[in-house]
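Before anything else, here is the set of structures, which you'll find just below.
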Structure 1
Amino acid sequence: MTPQPLLLMTPGPTRVPDRVLTAGARPMIHHRTAEFSAELAIMLELLQPVFGTRAQPVLPVHTTGRGAMEASICNLFSPGDAIAVCCNGKFGEMWATFASSYGLVVHRVADDWEHDVSPADLDRLLEEHPSIRAVALAYGDTSTGVANDIPGVTRIARARDALVLVDGVSSIGGMPFEFDRWEVDVAITASQKCLMSSPGLAFAVLSERAWAATATSRLPRNYWDFSEIRRQVTRSKPETPGTAPVHLVLQVAEALRMLHEESLDVVFDRHARMADLARQGATALGLGPQCAELRRRSTTLTAIALPPDLLPSSVRDGLKARGILTAAGLDRFQPSAFRIGHMGDIREDDVRRTMAALGEVVAELRA
C-alpha cells in the first residue's frame, strides 16, 4: 500500500495542487516556441496583480528566492555603497549577508528578532548616515512570524531618497502587497510558497527608480542581469535569456489561474482566517506566540513557543506520527518553539486538523 503523503504545514515548499502537478507533467515544450511564449506571457500577466503593480513588468529569475535577493544587490549597487538592513529575523539578516559579500557598507537596524521594524529607529539611522542608498527588509519573516510595516518603511525611505528592497518570498501571493501604491522599489517572491508550485523559480519587480540604479551599478552580473531579462520578457513574443525551467513556468501559470479564479481578496482573507485559527488553537492549549511583542504578524505562518515541559522535537514528532509535518524553530528559538505554515494551497480544514492533532500530542506528552 502506498503511504499517504504528509500534510505539509511548513513555510515551504508547500503543497502543490493536483492541477498544478498535472500542468507540470505535460510533455516537454521547447522554450523558443510560440506555445511556451504564450504560457510565459500568461504567467507574467497574472503575476502583476499579485505584486500589486500595473506599471512594471515581472521578471522571472531562474533561481530560488534567495538567488533573486542576491541578484537585486548586484544589479542595483556598487562596491562601497551604503545600505540599511532591517535584521529582525533570519531573512532580514540574509539581506545583510548578501550586501556584505558584494562589498557594500551595511548598517543594521531593528536587529531584535522579538520586535517589528520601528520606522522611527530607521529614520534616525538614515538621518545619521545620509549616504545610505537603500533599505532592505523582509515583509513576512518566517523565522519569527513578523509582518513588517512596508508602507511605513517606504514613507521614511522616500523622505530620505533611499530605495526599498522587500523580500516577499513567504508573503506575496498570500498577503496583500501594493508595489505601486506603497512605492516599493524592488520586490521578490518565489514559486514554492504562496504560489503553490515546485521550488526553483523566483520573480522580481523593479520601480523606475530601481531601474535607474541599475544603469550606474558597477557590480558584476551575467546570468541574472535584470536588464537582459526585461528586454527578453517584454518582447512581443516573450522569452527568457537562456533555457527556461519550462515545467516550473507551466506550474506557476496554472497556480496563478487558480488564485485568480478564487480571487485575490478571497485568497488573502483565507490566509487571515487560517492564521486566526492557528493562534486561537494555540491559545486554547495554553501556548503562546514565539515572539510575544510583535505588533504585526504574518498571516502565512504561526510560530509557537512551548513551555519547558514540552520539547519542540517531541511535539513535531508527535504531529508527524499523525501525518502532519511542521517546521522547527530557527536559530535561538530552536530549543523552545516550532512553526506552522499555512500558506498557498493550505485550507482552513488543514489548520483545524493540525490544531486538533497538536492538542492530542500535548495531552499525550503530559500524560
Structure 2
Amino acid sequence: MLSFANVTSEILQLLQDTGAATYDSTETGNAIKAEKKRLSRYAPFLVDVIFHIESRTGSETAGTASTLTDTGKSQFLSTDDDNEKVVHNIKDDTWAVVTGYTSTSVLTISADIMDSGEEYELYNKRCKNNKQIYIGDMPAYLWIESVEYPVGTERNFKVISQDIIELDASDSAIKDSDSTLSTLNPADVLVKFALPQILNQMTDLAGAVHTNAAAAATSMQIKSFTDAEIVRVGEAFNIADHRTTYIVTAELTLANQASTGSALSFYPPLEADASADGVITFVESTLRPNLEDLLERMVVSRAVQSDSINYIGGIDRDPNAMRKFQQWINDNPMLNPKNIRAELNQLARPRTREYVLSRE
C-alpha cells in the first residue's frame, strides 16, 4: 500500500506537475480528502466493535428510597453507574438510571421507583428493552454493515435513533447477561461499522504507550512519535497484544512526548490494560491497490475539471477553448467522470439490512 506522500507524487505525475508548480500541496491535499470521502461511500473501511447485551433481571429485597437492592442475586457491577444502566420496574412500568455503586447487592438510582418484592430489569444506557444496544460513543461512521449476536450469528436490526439499535431477535434468543452465573451466557454483540478509508499523513507511524492505561479507558498518553505531527480524527491504530483496531476521536498535535506524553482519545475502549512502552502502530492506509489507482484518477479528474476555469480567459481568441479542454477530459477514459462513476458503482455492495446514514 502507498503512503500519502506516494499517492500525492503519483497524482502530480499524472498531472505532469511533479514540481507542484500548478497544483500545490493544499489543493491536492483537499482534493484527496474530498475524493477519499466519496470513494468511501462505495468502498468503505470496515471496523468491528464489540458491544454487550444487558438483560439482567431480579427482585428488590429492601425497598430503600432511590436504591436498588438485590441480595438474592448480588449481580451488580462497579461499572453499572459509569455505563448509566437503566432500571425498569416491571410492575409499575417506572424507570430510573443507575447513579452509584455501593456493592454487588446495592445500587443507587436516579428515582425512587422500587418497593420490596417488585421485579426489575436492567437495560443498556438510554435503552428501553434488553434487545437494544447503545452505540452513541462510536465516532463518525458511514453506516452499519452488519450486526452479530451471538458473535457469528448475523441478525437484522432496527435503527431506533442515532445512538440506539435494536436486534431483530425473539425474547428467548436474548440470554441472561448476569456475570455471576456459573456458566456464562453469550453477551457480546459484534457491530461492523463502515468508516471512511484511511490515508494517514503522518511520517512517523510507530510509537509507544507513555504511562499505563487501564482496560476500558478511552484515552491514554503516548510517546516516541515525532513532535508537531497531527493525529487526525478517524485515524486507526493498533496496540501490541490487542486484537482491537482503535479509532481516533479527537485531533491531536503531538508535543512534549518524552516528558509527559500526548493525550490520545479513541474508541472503542481498551480491551485490556495497555502497559507503558507497549508498541502503538498507526495504520498507514486501508486502500487496496485497485482503490489507490481509482482514488488517484478521481483526484486528477477533479483537479483537471477545476483547472478548466483557467481557460475561460481564452474565449476571446477561441470561443470553444473551455469546451475543448473539458472535451479532452471526457475523451480520456481514465479521467472521464462517467467512467469513474461507473467504476464506483461496481464497487458498491447491496445492503439488505437496515443501516444508519453518515454521522460525519
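Using FRET efficiency 1/(1 + (r/R0)^6) of positions 137 and 289 (r between Cβ atoms, R0 = 25 Å, to 0.05) for the comparison, can you identify which of 1, 2 gives the largest number?
Once FRET efficiency 1/(1 + (r/R0)^6) of positions 137 and 289 (r between Cβ atoms, R0 = 25 Å, to 0.05) is worked out for each structure, 1 has the highest.
Can you tell which of 1, 2 yields 19 when relative contact order in percent (Cα under 8 Å, 6 or more apart) is derived from it? Label of the originating structure: 2.
When Cα Rg over 2.2 N^0.38 Å is calculated for each of the structures 1, 2, the largest result comes from 2.
Starting from the value -13000: which structure in 1, 2 was helix-only ellipticity at 222 nm (-39500 (n - 2.57) for each DSSP H run of 4 or more, over all residues; to 500) calculated from?
This value belongs to structure 1.
Every read-out reported here was derived from the displayed coordinates using simple, explicitly stated rules and does not represent laboratory data. Quantities reported herein were computed from a predicted structural model and do not represent experimental measurements. Cβ atoms are built from the backbone, for glycine too; each structure is taken alone.
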